[in-house]
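Readers should treat all values here as calculations from the given coordinates under stated rules, not as data from a laboratory. In this text, all values refer to a predicted model and were calculated from it rather than measured experimentally. Cβ atoms are built from the backbone, for glycine too; each structure is taken alone.
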Structure 1
Amino acid sequence: MAVLEKLRGWGIVLSILVALPLLLFIIDPSQVIQAVESLSSKYDVGVISGKSISYADFQQEVDRFGKLHEMMTGSSASSEEAQKQVRDAAWQSLVDKHLFLKNAQAAGINVGLAEMSELTRGGESPIISGNPAFAGEDGSFSPEALSEFVGNLDSDASGNMKLYWDYVQSAVYTAQYYSKYNAILSASDFENPLMKTRAIEENNVTSDVDFVMVPHSYVKDTTIVIADAAVKKYYASHKDLFRQQASRDIEYVVYQVVPSAADIDKQTGEFEALQEEFASSDNLKAFLQRNSDRQLSSTWYKEGDLRSVSREVDDFVAGNGAGAVSPVIRSGNSLFAAKVTESRSLPVSADVRYIVISGDNAQHRADSLVKALRGGADFQSVAVLNGAPGSVEPGVQGTTFRYNNIPEGLESVITAKKGVPYTVSVPGGAYILEVTGFGENATLKQAAIFEKEIVASQETFNAFYNHANRLSTLAAGSVKNFSAAVDSLSKVPNAVAATYAHPMTIYESTDSYGAIDHAKEVTRWAFDNKPGKVSGIITVGNNSFFVVAVKAAHKEGIAPVEEVAETIKNRLYADEYSAKHAADIAEKIAGKSDLNEIAEALGSSVSSQSGISFATLGSRQNDPKFIGAVAAAKEGEITGPVAGNFGTYVFKVTSRETLSHYTEDDALQAREQMAARKAQMLVPVMMDDADVKDNRARFY
C-alpha cells in the first residue's frame, strides 16, 4: 500500500517521463530542452555566477536572517520594510558566498584559520570588539565575556547562540576579504606628484568670459535626415547603451470602491446616534472597544499633535478644557468625535533612568528593589545586579522621554515625582523607574477619540464589481476589444465610476499603480501573459478592481534595434543639428573680430560670466562643452563657434586668475571620495560582469 501511495505521488512525473520520448519524435529535441529550462528558470529567485538560486534555497536563507533579526532586535520582521531588509541581507550573503569570495580567492586573497582565530578570539575584528554581546560591565570588549559566550554554545538547547555565533564568524570572515580586496584596489590607484599638481592647478584657475550664445531651435530641421543605415551602425557600436530590464507596456482601468452618498448618510446617522452615548459614558475604554476604530490612549497632546488625525479634532482638543465633547466631525471617509479627558500644565519631557525586571515574580522583585532604592541603595549597582540581560548599559544614567513618545504603559513618568523610584507592571515583567529631571512645562491634554471609517456597503461594492465585469466582458481577452470598450464606456455617464485607461510601463518590481500600493498581482499577471491579452477582474486589497491589457513586452538584455531606433535617430539628429548650426554661424560671422559685431550679425547680445572653472562643471546652468572650451582657449582671443548641448557659443576669455582655494587637502579628499566610490562599486561591477540575475521581484 505504501509503495502504491508513492507511485500515486509520482504519477504526474511518470506520465511526463513516458510522454517525453514520444514528443521527441514530433518536436525538435532542442526546443523541448529549451522549454524545460525556461520553465525551471522561471521559478528561480536568481542566478549568481552560473548557479541557480531556487526559491526554496533563498527562502531558507531568508528564514535564517529572519531568525537573526528577531534575536538581535527582539521582534519579528513583521513590517514590509523589515522583511525587505531581511531579504536584502539574505541575497547579499548569497552574492558574497557564490561571487565575491570566489573572485577574491581567485585574485590570490586568503583568510586562514590562524588569522580567523586572531580576529575572533582576540577581538581584532570590529565586528567582535564592537558587539554588545561580548562586552564587560564597563561596556567595552571583554575577552572573558566572549569566552563565556562561546563556552555556553553547547548548553544552549534552543540553538540560537550557535546560530548567532556562526553568523558572527561568517561576517568576520567576509569582512576580512573585503578589507583585503579594497586594500589592493587602493594600493593600485596610483597618483604621481605631477597628476596631483595638475588637478590642483586646474581647479584653481578661473576665467572671466564674454560670450554670444545662439540657442538651439526646438523646430525640427527637415533638411537633416537620419538614414536607417546610420541608425544600425550606431546601434552596432553602442549596444551596451541599450541594456534594459524586462518590462511590459500596459494599459489598465481601475475601479476603486468608495462609499456612495447613501452609505455616507446612513453611517453618519448611526454615528450621530452613538455620539450621545460617547458624550455621557463613564467607561470610555469599554465604549471605544465596542464601537470605535480607535481605542482609548493615555498619550498626552499639545496643540498640533492631532493634525494627523484631523485638523478639526486638533482644533477642538486644543481649544477646550476637560469634559468638553465635540460635535460630529467628518474628515475624508472618517467620522470623529472627541472628548477632552485631562488638561494640565506638565513637563514636555522627563529624564528617566530605569531597570527592566523579567521572569517569574517580576513585580514582587521590583517592589522589593524599590524599597532598597528608597532606603539608599545605589541605582547603578541594583541595575547591574538585577536588570534583565541587554536592558542595562553600565555607566548610562537613562534616557529622555518626550511627552508624545513615551512607551506604552510608562506614561506616568510625566506626572511622577522627581527622584522617587517606583514600579510599573508591563507584560512579561516590570520596570523600575526614577525621574531625574523634567523639561519645560506646557499645556498638555488627554483625549478620547471616537472614530469610525465610512465603508462601502455590499450594494455599492457589487455596483463597482459589476462595472468592472462589464468592461472585462466587452474586452473578451482582446486588446482591440479592450480599447473599443474603454472608449465606449468612457462616453456613458455613470454614477458609480468613470472608465479611464492608464498607460504605464511596468517592471517585475512594480508594486504601485497610481495611489494604489501592494498591487503585485497585477504585475504578475502582466508578466505571465503575452501582448494582446486582457485580464479578467484582478482584485487588489478587496476594494480595487483592475482590468489590464498587455500592449508590448520587452525582454531583459539589449533592446532590439527596432525598439530604440527613434532614440538613436534623435541622438544622431542632435549631433548633426549642432554641427550644422555651428557651421551656419561660422559662415555668418566670417571676417568679424569684435563680439558686438558678431552678436549683431547673429541677432543676439553679448553676455558675461566670471569665475568659470572645472569646478563649475556640476552646475546645471553651465554647458559642459562650453566650460571645456573656455579652459582650453587662449586669453584675449575670440574662440568659436563651439557647438554645445544647449546652443552654439562664440566667446573671448577676458581674464584668468589662479587662486589657492583648492588645496592639497581638497585633492586628497577628492581621491578618498573616489576610492570610497570604487569600493561601493566593487560588488555591482562583479555582478554585472558575472551577469547576475536578481529575480526576487517575481516573488515578493
Structure 2
Amino acid sequence: MTRTSFRLPAVLALLLAVTPVLYPAVARDIEEVTVTGRRLPPLAGDNSYAVMTLDSGDIGAAASSRLDEILRDVPGFGLFRRASSLSAHPTTQGVTLRSLGPNGAGRTLVLLDGIPLNDPFGGWVYWSALSPENIESIRVTKGGGAGRWGSQALAGVIELTSSSFGETGVSVEARYGNHETAQISGRVTIGGGDTRGFVEASHFRSDGYFLLPADQRGSIDVPAASEARHVSAGLRRDLGGGTTLTVRAGYFREQRTNGLSLSTSRTEAFDASFSLVHDGVSGADWQFAAWVKDRDFANSFAAARDERSTERMVLDQFDVPATGWGASGLVRINMSAAATFEAGFDLRRLSGETNEHFRNLGAGFTRGRRAGGDQLIAGGYLELSYQAGPGTVLSAGVRLDAWRAFAGQRLESDLADGAILRDDAIPDRDGVVPTGRLGLRHELTPGLAVRLAAYSGFRLPTINEFYRPFRVRNDITEANPALLPERLYGLDIGLEYAASAGVKLELGYFRNWLHQGVGNVTLALGPGFFPPTGFVPAGGSLRQRTNIDRIVADGIEISAALEPAGGLRLSASYLYVNARVTASTVAPALAGLRLAGSPRHQGSLGLRYNPAGPWSLSGSLRFAGKQFDDDLNSRLLDGFITASLRGSYRLGERAEIYAAGENLFATEIQSALSGTGLVTLGQPRLWSLGIRVTL
C-alpha cells in the first residue's frame, strides 16, 4: 500500500500557498464589502427530490449538544447503532437515511461547506468534532443519484453550512451536566472589508455512563468516558467580480473508553481545504474545491470472563493510519431564462491500513496483522434544470464514475519468530459505473405541488470494509477484499402543501432497490473453530462483510408544521419503512427477513415557543419501533419513546442562560444485543446547564 502522510505540513503548506493572496487585504485600508459565496445555491431542479432543511433556529432550540442527536429529528437518520456519538464507538458513526441498512461506514455523504467529512478509511463521521452553535443550516437530500456527489451519497447527502464567518466578535459557550460532563467552546471572528477570518476551539469531557444495565454489569465494567478537543481556523476573501476564496484548516483529537478499561480508542485528525466560488451577475458561475485529510486511529477490543470479573484484550489495532485528498469543480451556465446547465467532476484518492495484534489465548498476543489498500474514485456529471412552464420544473442528470481498488494486502505473522503465516495476493480491481436521475416538480395550485423522481446511485465499499476485521464481545466480523460496489435504484413521489397561514404538510412514498448491499452476514455460530478466524466462543458468531444480492425498501414519509401567531411552532414527522432482503446467493436463508437495524416505524413531535420576551422553550418527543440487531432476525431490540426539553433566558442582547434535559423519563434505549443476551444501552437521562456570551 502506498501512503503519503499529509498531517501538519500539508496544513501549513496550504495556508502558505494562499497567504500571498490574502495578506494584502489585511495590510491596507479597504472599502467595507459583504463577503458571501461559500457555495453556489442549489439548482431549481433540486427541489424535485425529497429535501428537508433545518435552520439555525431548529439547531439552537435542540436540547442536545451533539449534531447527530439533533439530526435524529429527521426520521430515518441514524448511525449504525442507536447510541449517540456521546458513547458510540467511532467506527459505528457512519450515517444512513431512510433506514436503508445502517452500517458502520454509512451510506450518506456528509459535507461541511461542500467539503466531505466522511473518514477516508472507514466512511464514518466524527460528530464530536462539530459544534452545533457554529452550524447555520442543514440541508438533507434523501435518495441517491447523479449530480455533484457521486460515491458515498447512496442514501442521500447531508450538507452542513457553517456560520464561522461574520462581523468582528467573540462568542463563548460553556455547558455542564450530569456524568461529570463539561464542554466549552469559543469562536473569534475578524470581519471588515473584503477579508474575514475565524478561529474556533472546543473541549469536551465526560465520565460517561455504563453501557450495560445494572443487573448485567460486573466488576470490570466502567462508564464509557470520552474526551475531545478541536481547533480550526479559516479565512475568506472577496477577490472581486463575484469570486470568493475560502481556506480553512483544523485539528481534532479524541479519546474514548468503550465500556471496559481495556477497550479504548484514540483518534488524531488533521484537515485542510480551500475553495473558489464565482457567483457573478452574468455569464457562467463556477466553483472549485480541494482538500486533504490525515487520520491516525488506534483501537482495542476486550472480552469479559468469569462472570465479568476479569477481562482479556482480544484485538489490538494499535495503528490504523489513513490519508485522503480530493478535488471537485463545476461550471453552471444559464442557457436561457428557463434552462440552466451544469457540468462538474470530483476526484478522491484514499489510502489506509490496519496494524494489529491478535490471537491472545491468555499469555499475550501471538500474531500480528497488517492489512489495507488504496482507492481512487473519479467521476463527472451533466445536469439540466428546466423551467417547463409556470410552476413546473424538470431536472435531468447523468453521471459516470470510474473506480480502482489497488495495492491491497493482508499479511499475518507469528510475533515470536516473525514467520509469515498468511500473505494474501489481493488483485487490483477497477470498474466504471453509470448513474442518472430524473425529476419533476409541478405546482397544481398556489401552495400545492407534486414532485416525482427516479434515480440510481452507487457506493464503493470503504477501505475499512475491504480489509479491517473487528470483534464486539463474542461476535467476530471478517473483512472482505472481494466486495463489489453497491448499486441503488429508487422512485419517489411526493405532495407538498404550504399555506400563508403558517401551515406546511408533506406526504411522500418511495421505493428503493439496493443491489449488492454490504451487510454483516452470519457464516457460523459458536462455539467452534471456523476458518479463517479460528475459535468462536459460545454465544458468539462469525460474520463477514458480504454483498447481499437485493434489498427492497418501501417507505412512507409524512411531515407537518404549524406556526400560529405568538412565536409558537409545532411540528411532526413520521417514517414507515419496510426494508427486507429479497435475494441472497451467499446466505439464501436471509431472503424474506427484515433488514438489520431498520425499524418499521419512527417519528418525532416538536414544539418551539419563542415569544417577544426573554424566555423561550422547546421540546421534542421521538419514537422508534422494534428492530433486529442481526441479519438472522434472532436478536430483537425493543422500541422506545424519549422526550427532551430546553428552556432559555436572554440576559440582555449578548448573553443567554439555558437548561436542557434529554431522555427525561430515563427510557431504556437498547442499542445492541449479544448472542448471550447482553444489552448495550443508548443514551440515558441527561441534563445540563449552560451559558452563551457574545461580544
Structure 3
Amino acid sequence: MTGETEILGESLPFDERIEIPNWEHRKVDLGTYRKSHESSVKNSEVLWETVAKELDWQRPWDAVLAKGEHPHVAKWFPGGAINLSQLALDRHVAGNRKNKVALIWEGEAMGDDGSPKEVRKLTYFDLWREVNRFAFLLKNNFGMKKGDRMAVYLPMIPEAVVVLLAAARLGVTFTVVFSGFSAEALSSRINDLGAKLLVTADGLNRRGKQVNLKEIADKALEQTRTVNQVIVVKRTGSAGTNMKAGRDFWFDDLMRGVPVSARVEPEQVESEHPLYVLYTSGTTGKPKGMIHDNGGYAVLLHATMKWVFDLKDEDIYWCPADIGWVTGHSYVVFGPLIEGATTVIYEGTLDFPQPDRWWQVIERYGVSVFYTTPTATRMQMRFGEDFVKKHDRSSLRLMHSVGEPINPSAWRWLFDVVGEKRCPVGSTWWMTETGGIMISILPGLMLIPMKPGANGLPIPGIDAEVVDDKGDPVAHGEKGLLVIRNMWPGMPGAPTGMWGDPERYVKQYFEKFLPKDYFFCGDYAVKDNDGYIWVAGRADEVLKVAGHRLGTFEIESSIVSHKAASEAAVVAIPDPIKGEVPIAFVVLKNGFAPSEELRKELRHWVRSNFSAIAEPSQVYFVNKLPKTRSGKIMRRLVKAVAEGKPLGDVATLEDEASIDEVKQAYESLTII
C-alpha cells in the first residue's frame, strides 16, 4: 500500500503526516507508540489498575477484573466501592476547585443586542449544594434508594446535570431518554427498565419555538406500569401544563422546601453496580438497554479525559452533544466534572438564530477544548468561512470529532480554517456500548502524527483490530470488520451487559466470531501500514448492487468531496437487473445552483472517484436533509419516501419540512 488509497469516497491520505510545532513536548514517533501500546495490551490489568488508583475510592477492590454471571460480561474492580457524584463534586469542593466554575449554561434565545438572554454559571460548590438538595429530596420525599430505577426526560438545562449527579449520589440507576423522542419511545424504555420515578420538564425551546415536553410525557405514562411519581422542571413556563394531583410535582416547589444546608452523604456504591442504562437502536426494532457500571466506567472516563482531551485546570471545555446520548453522559457530564473541568452546555441548535452561533459560544467563553461532529462540521463548511473568521478563536488549542467517520476534507477544514493549523484535530471512535473512547490520537499522552480523516491508533489497553468474516486480520489497506479483542473498563457491565437480555447481548456482540472472544463493533474499517485505523461506517448500512456490497457512507463521502456538495444522503431503491441501485439526495454549498449539468457531473464524479458500480442512478437536489436533533441523517426516512412507504416513527426528526423537500425533489425529477 503506497500513496493514497480510494475508500470512503475520498482519497484517504494513508501516507500523509501532519505535525504541529507547538506540541513538541508530547510528540513521539510511531515506533515508540506502538511499542508502548503493545506493552499496555499485554499488561492491560496493570494499566487499568494504575489508572484506577488515581481516583478516590470508598473501598478498595479485591481484583481488577473478574468474569460476571453471564458469558462475556466483565466485573471491573469487584469488591471496590466508588461514587461518581463524589468524584465529580465532593473532592473538588474539598480542594482548591470549590469556587471554580463547573458549568456554564447558555439558553437558545438571543437579545436584541446580540447577546444570549439566559446564561447561568455554577461553581463546583453551587453544583454540589444543588445536587445534595435534590438527592435529599429524592431520598426523603420520594423514598429513592440504591438499587431503585428512575427515568430522565429533560432538555439541555443545568437541572439535567443536577438530576444525574443526584441519582449517582444515591446509587439510583437511571436511564436518560432523549427529549426529542416520542411518547412511545419514552414509555418503552420506562417499561423495560421498570423505572418508578420520572423527571421531566414542562417544555423545551427549539429554534425559537416551544415544545410541550410534559404533554408527550403524559401520553407515555398512559402506557407505563411502574412510574407513580413525576417531577417537572419549569423550563418554558407555558400556560396550561397538565399536572396530575398526587402524581406530578413541580421541581422548584419541591426544592424550595429543602434547605441549602441539606446534605446527603454519597452512598457506597459497588463498582459493578449499574450507574445507568442507555437504550440504543437495534436491528429488531426493540432498543437495546446497555448497562454501564460505576467503577470501570469512571476509570475509562478518567483515562480518556486525560489522554484524549489533555484537560488542564484553565481549560474551558465544550461538547455540544445532547444529554440524551452516550456522548452527553460520558463527555458532557461525568467525564469533565470528574476531572474538575469547566464544561459548557448550550440549549439550542448550532445554527440558530444565525449560522455563527458555534463561533459566538467559543469566543464568548474562551472555549479551548472543542468536541464536535463531522455532520455539524460539514454544515458549517456549507455556510462558508466568513462566519468563522468574524469571531476570535484564539482560545482553541485542541479539537476532536465524534459520532461518525470524518471525511478528510472536513478534517482539513477544522484544522486549516477553524484551528488555523495550530490545534491538534482528532477523530475519536467509540459507541454507546463501549462507554468511552477506544480509538483516537492522544494529545494528552503521546501525540503521533495526524492523518486527515484517520481515527488513529487504539488507546492504551485496547486491542482493536480489523478482521475478515473469520476473525483473521485483513491486509493493510483492505476493508474489514472492526473488533475489540480484549475486555476494557467501561464496557457493558454486570449483571447481564444488556438490561434483562443477556442472550441478545452475546448474540449481538460476540456470536459472530465465537469461539473467539471478539467484541463485534458493527463497523467497517481499514488499517494502514502505520497501524492507523480508519472507520468506514456501519457494516449494516450497505447496498448490494449487482452482487457488490457498498457502504452508503462511502458513496456519500465521494459526493461531498466534490466542490459543489455540502451534504448527501444515499439510499437504495429496487432495480430489476441489479437488485438495488443507489440514489442520492444532495445539499449544495452556497454559490452553487442545481442544474442538469451539475447532476450529471456529480454522477460522473462518483463513477470516476469511487466506482462505476456506485454511481447513483439519480441525483436529487434539496435544501435540507432529514436529521435527528443530534445531527444524524435519517436515511430510513429518505428511503421510505423513495419507496413510497409509510415514514414510521418521526419523533426524533429535527425539521418536518425536510421530508417535504425530499418528496418534492423525488416526485418532480425526470428520470435521467
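Out of 1, 2, 3, which structure matches 14.0 when mean count of other Cβ atoms within 10 Å over residues 101-108 is calculated?
Checking each candidate, the match is 1.
Given structures 1, 2, 3, which gives the highest value for distance in nm of label points 7 Å out along Cα→Cβ at positions 333 and 461?
Checked 1, 2, 3; max of distance in nm of label points 7 Å out along Cα→Cβ at positions 333 and 461 sits with 2.
Upon calculation of helix-only ellipticity at 222 nm (-39500 (n - 2.57) for each DSSP H run of 4 or more, over all residues; to 500) from the atomic coordinates, which of the structures 1, 2, 3 produces -7500?
3
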